[in-house]
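The following blocks contain the structures, represented as structure tokens.
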Structure P
Amino acid sequence: MLTTCEPISGGFADQVRQTFANLSAILEAAGSSLSHIVKVNAYLTDPDQLGPFNEVYREILGHAPPARTTVCVQLWGVSLEIALKPGDALVIDMAGDHAHACAGAVTQLAARSAGAVGIIVDGVVTDLNELQACQLNVPVHCAGVEVQPGDIVLADDNGVLILPATELTSVIDKALQSDLAEPELMARLRNGEPLQDVITTRIDNS
């Protein structure tokens, strides 16, 4: 069983072999073995992986292997290879896709086995019963700033805004008012009005 938490070198077939080696070690620790497997569900991200997977599958489980369902899936148009190191946090940005659960029991176990300290998800998760064994919806700290579950996080060239969702409407209203006032303030500055008068007017009206 791999214990270094380092990515497997070599090709896809070597990754499959290591996966079965890890699974074998887990089963043996529980007093079982690969020979007791009765059903396998396999998810591949590329149809070209099917050939190497079949070869390793027969190599390890024999020519009369257990029943198997194999699905080739596309990860929302993105091919990802993730290498987590101990102490890392896995951050999953679903780009607004809330129709697919991007994390569940397998994802959290894989991340924890690699030494990850947590998973931050901008989306939905599944396997909630299994995930109850972990700490769910807990605050995280980014550069000294506490981010609560459900907070709105917006980042652009100007910086990063972290805001409780309950305050979003009032902040947006104030921001829009500020934007509407700026053309007049800039016009006054262009006309030569003293800066202190313009700033004082803006502060008094804010």
Structure Q
Amino acid sequence: MQTILKVVFAFAIIAASILPFFSDTADAKTSYMRAKNKVYYALQNGQPLKEEYIKTNKKGESIYRQTYTKTGDSSTFNMKETKTGLYYYDDKNLSYPIKLNKSWKVRGIKQKVIDDDATIKVKAGTFKHVVVTRDYRSDNTKNNFYYIVEYYAPNVGEILEITHEKIGYYEKHKYHPGTLSVGKEFELSKIKNK
């Protein structure tokens, strides 16, 4: 009987130690923040952009520099990742733990996880286990709407941002429903080591 218990116990230990390696989804320890040792290249509104880590400030926020490579114009932005989420300045871009249909608010606008295990192809490559979020604005209607869908890859951060817009208008007392416009605001094109 002791031998059987020892075998069952040994099997349980082995199974518990190797099962996490077979998981297809990101776990609670997965980061969705930009790596500090990488340089990210993207197109933002059609303009080539370079993002790279500069330093960590006293608040523990990582500071990144964004440079438009054609014009040389640059700015910085702060990001931090805590056990409660991924923050861009003080706005919570992702709420942790990641769960399908989880929602939270950013500046009064509802954000929601609409996919927690997508495979997305962008110019920088194909990314698995991507988290997809969408905002829900209170003033959206069937014929007038604007919303943003963002895609976050594990250990890379945002890889794609797409806007969806349809704005109707009145002209000479007649309503025109407008046409759907879908645009890539941001698409990751390349990642390099520093």
Structure R
Amino acid sequence: MESVKKFERENRYIVIKRSDLKKVPVTYRSTMITPMFNLLPHLPRRECVVVESDWPEYEIVWAMIEHRMGGKPVPDFDRIKAENQALQLLLNDRDDLDDQLTSLEQRRYAEQQAREAAERRVEALCAFANEMVDAVFEGGSLDGADIQDIAVKHGVLRIETREDECGERCACREYGFPAECYRRTELIALNPIKQ
């Protein structure tokens, strides 16, 4: 069985792009370019296709030559290109699905967080209401200060130290400043804060 020699790319040609010749300094043109053109009549005429290394076809052309030199059939590059495009479309679709799944997971996570926050609010409000009702059943008499303390304990109100009025209807102004001001928390806020 005859072994096939491994294909090696060879440096067989000297190719100068015409647009590159225009970039050669004028002082070199007469000593380099003119003698090169004088050589042309003494060289065999060749027709060549030049594919630059930064062109997308570069590696494909090398693969075609390697297959031909190795006695293999030249691959159907149109078919390969079509398969690659189909694969790219599948990959794009998968990326889109991944994005949709990520968005769905984020939405589910946000919904779960909102449910947990709502459950915490209900638990805190129930604990506040139960302590109020227990105090009444025990025959206790609750005044405003007692109710405020229970509300602070269960996170219904919070205490802020204020140095000045919080608005037109500031109840603390009659006590003077600085004052401890009882403020609604997000549990009973008119516009609840998302947790």
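Read-outs: derived from the displayed coordinates by stated rules, not from any lab. This is a predicted model, so every value here is computed, not measured. Cβ atoms are built from the backbone, for glycine too; each structure is taken alone.
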Point to revise | Among P, Q, R, structure where mean count of other Cβ atoms within 10 Å over residues 46-53 as derived comes to 13.6 | key: P
Practice item. Given a value of 16.0 for mean count of other Cβ atoms within 10 Å over residues 86-93, point me to the structure among P, Q, R it was derived from. Key: Q
Practice item. Out of P, Q, R, choose the structure whose coordinates give log10 I(q)/I(0) by the Debye sum over Cα atoms at q = 0.10, 0.20, 0.22, 0.23 Å⁻¹, for residues 30-149 alone equal to -0.43, -1.30, -1.39, -1.43 when calculated. Key: P
Point to revise | Identity of the structure behind 6, 22, 27, 16, 11, 9, 6, 3, 1 (criterion: P(r) over Cα pairs in 10 Å bins from 0, in percent, calculated), options P, Q, R | key: P
Review point. Quick one: helix-only ellipticity at 222 nm (-39500 (n - 2.57) for each DSSP H run of 4 or more, over all residues; to 500) came out at -12000 when computed from one of P, Q, R, so which one is it?
Key: P
